[in-house]
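Structures follow.
Read-outs: derived from the displayed coordinates by stated rules, not from any lab. Here the structure is a predicted model, which is why all the values come from computation and not from measurement.
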Structure I
Amino acid sequence: MRPTVRGFLIALIAALSLAGPALASAASTPNASGNVTLIAAGDIASCSSKGDTATATLVEGMPGTVATLGDNAYPEGRPQDFANCYAPTWGQFKDRTHPAAGNHDYMTPNAAGYFGYFGAAAGPEGKGYYSYDLGSWHVVVINSNCNDIGGCENGSPQQVWLKADLAKHPATCTLAYWHHPRFSSGAEHGDDPAMTDIWQTLQNAGADVVLSGHDHDYERFAPQDADGTADPAHGIREFVVGTGGAGRYDFKAPEPNTEIRSNETWGVLVLTLKPAGYDWTFVPVAGGTFTDQGSAACH
């Protein structure tokens, strides 16, 4: 890690810790500049791993809204997995969490453990897709377990809902998140073409950022279209953040638009959402040395 980056991270974590428990437990509200904070990671809680404890220690000192990117509770998303593995760690942020469902959450039929644990915060039961506003940003949560909800292709209930939701919320800046990444150079899973039409629907509406998990690593892409063609002017930037605590995966060869990637450490992505752009910082757990940071404007 470069000394300047290390110093930035130390200052960031120290400042957030000094904010105090009341601030750290609150969901993000705009500051004087209209900025809000979104903290994201997926592939989180397992009673056989200490990774979720390490990432929860990070989030404890960070004020802001929490986005989980699926596979919240291993191994099968059962009520007891949430009670025994998720609740003691990331469960302390439940009142400021907007979750997305992963394939392990659906290993319990109908993701009953997931919907039972998160309740209304998980969106309508049986659907699991919903949206909310965060500062000046519109945020959309997609359910990428397509076979369990009637599909993700054009004309599916979710895609029809998404198109209508985006039309109702023509924000300057839009972010979406779900579990299965449209693009990934992870050796375990890689690209998921099933998300192509959802990506295209978002791009047609001018969306800026997509977050996903599933591959247990971190990867940042340059803005690209639904087919993986670089598109700096109109494409969506994707972050894969499957670093919430589960065992990490290997990579295959980088994808054409991969900008940076690492499977060296657990950690969380901290996004500062501004009225016309965003900053990102990947914050590693204690002992981790990899980080990533940058800024971009919205379309």
Structure II
Amino acid sequence: MSLSITPAGASLGATIRGIRLAELDAQTFKVIHLAFLQYAVLVFPDQHLTLAQQATFGRRFGEFDPLVQATGSVAISNLRSDGRLRPRDDAMMGILLGNEGWHTDSSYMPVSAKASILSAEIVPTAGGETEWADMRDALETLDAARRAQIGGRAARHSLQYSQARSGHEKPGSYSYGYEDHDAPLRPLIKTHPETGRDALFIGRHAYDVTGLSTAESEALLDDLLSFACQSPRLWSHRWAVGDVALWDNRCVLHRARPYDLDEPRVMHHTRIAGDPVTERGLDTRN
């Protein structure tokens, strides 16, 4: 079976079949990397990677983000390590519920993420999809007046802010990016460091736009998010056990969809660190 790439039918996304991610040669990875830059989101069905294999695949894209530096991945799950369901007041449950809002990974850290990889170990009988939205097309179809309004502006990014605004602020055992860092300042229009293509850089972690009041900032960001996260810029993936997804945090927003929290869902997440030259906050660059 040979490699095949099937576009999703949206402005982003493709499904790749006919390969084993655990057995990639250099030429096949080159094809995958080019597809990653073109489509921004790739889904690889029926891979069933071990955690070590997922980490090896992730390393091909760069160094690990601090979130996964020690192990190569973290479990994104409503199950505790003992196999029991997490209570609803568990700090991680607050993060899981917050992640149902559109976001990009690690934008609240000093260096935002380059890419993310997610694999499915246990999926619920319904719901629990992952959706992605194309911020390249969003910017390119934004009306001229709005684009002029946001040109040169930037916004702070904070996990504390987004969790509080969503009503899921649960300080406690989850601390990554939550209390350790000042909110970095990031431009609303981001130039992709590899393709040169501009994209909106927004999401639920963004707030406090430069030059605007709090109310004006929230209204602008909400309006941009509502416009950006619409067809034909959306792709939703219904997970099957063994699926792997890869996406580009530099130009894509994503969100989890709701599911019955009394059913287990176990996903494994690998996060690739961004280049400090291009992914560091404006106010933290040397």
Requested in this report: Assign the value 38, 33, 16, calculated as Cα extents along the principal axes in Å, for residues 70-165 alone, to the correct structure from I, II.
Outcome: I
**Report entry** Entry that produces 19 once relative contact order in percent (Cα under 8 Å, 6 or more apart) is calculated, selected from I, II
**Finding:** I
Query raised in the report: From which structure (I, II) was semi-axes √(5λ) of the Cα gyration tensor in Å, for residues 174-261 alone calculated, if the value obtained is 25, 18, 16?
Result: II
Query raised in the report: From I, II, which structure was Cα extents along the principal axes in Å = 53, 43, 37 calculated on?
Result: II
